[in-house]
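Each in structure tokens, the structures are laid out below.
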Structure I
Amino acid sequence: MIYLLRHGETIWNTLGRFQGQKDSPLTPRGVLQADQVAALLAQEISGCSTPFDIHVSPLGRALETAARVALTIPFPTREDARLMEVTTGSWDGMTLYEIDTEYPGALEGADAFDWYFRSPDGETFDSACARVESWISEVSTPVIAVSHGLTGRLIRGIYLGMPRKEMLELPVPQDGFYRLAHGQVTLIE
């Protein structure tokens, strides 16, 4: 069983900047989201006799969220780079407007979801999926995973065996989490 959380809202989320593997701290709203998700998760797992591990992306926004969760759910935490956000290379930290201005035509024909994989020096869809598949294949005990928007889409999509387009369009809430169990993905909010 996997409980998949996305980090709380960050300053760059509010500015429309794609963070990739750069970082931005949680906003006050992001801290509140992390605390609310922790409380909701604690309710969800209350009564479970099996211990959970917390796997966390090593990026600051995920670590900050995991630290908030650990205040409510004190399980062992370990960082796992396979949970990091997809990097768009030199586009990390930029807005779509900045990308379009500095890389004219690079986003031509892209939709709201597949542009992430258009960067000339970013991670490819296949390499990001391989990283996520590697992590999923090693999960053998109940896990709480704190990750990111795009990576969370890939985790859920791969778990369900979805095609690329459908997985990239999955929602990425910051005020709920997903339970992946028995071949199903359920939003808990």
Structure II
Amino acid sequence: MADTRNADLTFGATDYLVYLAPLNTAAPTGVADPAAAWQCLGWVTTEGGVVKFDEESKDIEAAGSQEPIRTLMTKSTKSAQVTFLEGLNPLVRSLYDNVPVSALKPTTDVATYALPDKPADLRYAFLFDTMDGTKRVRLYAPNGKVTERGDEKPQTDDVMSVEMTFKFYKGAGNSAALSRTIKYGGIDMSSFFPTTSGS
């Protein structure tokens, strides 16, 4: 088999952007810039985001077989963890505090709102864009919400970061919970997909 190693296929994120839009907003075509419905959540830490896949299965065992006769997939969830640097960004704050963003609209420079006693089920569509030169990787989730929040730590030697974990669910019409789009940035990919002459 031919050696298809290509250093251009490595990916080192030089920028990481997170956007939200109303629940089940359609993904932009390809990796086009998001339309007005999508709002950016601002600067994130240099670690970018951590995408997690959590899968569990159960083996079915039966008499007469030393190995399981069947394996059932019992759980498959997808999530992303991101630490945001704009601790006063209304979009970030509303996700962390679990209140509608309208609650953060200031009146003469001040916004006051109650944190919910019972968690609200606030859901949105999300985009996670990672860039490396002309290469780009986009994750699209039509239906997601914040399920975990890091500790809030106001401090004097650094900015107050806001850490959140997003969990993704199937979207309208049973669409996938998470989709990935890759722009290869003009790299020749033909060696990975050879054409075959068939009869």
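Quick notes
- Structure responsible for -1000, with helix-only ellipticity at 222 nm (-39500 (n - 2.57) for each DSSP H run of 4 or more, over all residues; to 500) calculated and labels I, II on offer: II
- Label whose coordinates, when distance in nm of label points 7 Å out along Cα→Cβ at positions 14 and 174 is calculated, return 0.9 (choices I, II): I
- Answer label among I, II for the case where volume of the Cα convex hull per residue in Å³, calculated from the coordinates, equals 103: I
- Which of I, II yields 63, 12, 8 [Cα extents along the principal axes in Å, for residues 54-93 alone, calculated]: II
- Per mean count of other Cβ atoms within 10 Å over residues 142-149, the highest-valued of structures I, II: I
- Taking relative contact order in percent (Cα under 8 Å, 6 or more apart) as the criterion, the largest value within structures I, II is that of I.
- At a computed -0.58, -1.01, -1.08 (log10 I(q)/I(0) by the Debye sum over Cα atoms at q = 0.12, 0.19, 0.20 Å⁻¹, for residues 62-149 alone), which of I, II: II
- Which of I, II yields 0.55 [FRET efficiency 1/(1 + (r/R0)^6) of positions 78 and 102 (r between Cβ atoms, R0 = 30 Å, to 0.05), calculated]: II
- Each of I, II could give distance in nm of label points 7 Å out along Cα→Cβ at positions 22 and 110, but the derived value 1.4 comes from I.
- Look at mean count of other Cβ atoms within 10 Å over residues 46-53 for each of I, II: the largest one is in II.
No lab work stands behind these numbers, since they all come straight from the coordinates. Being a predicted model, the structure only gives us computed values, none of them experimental. Cβ atoms are built from the backbone, for glycine too; each structure is taken alone.
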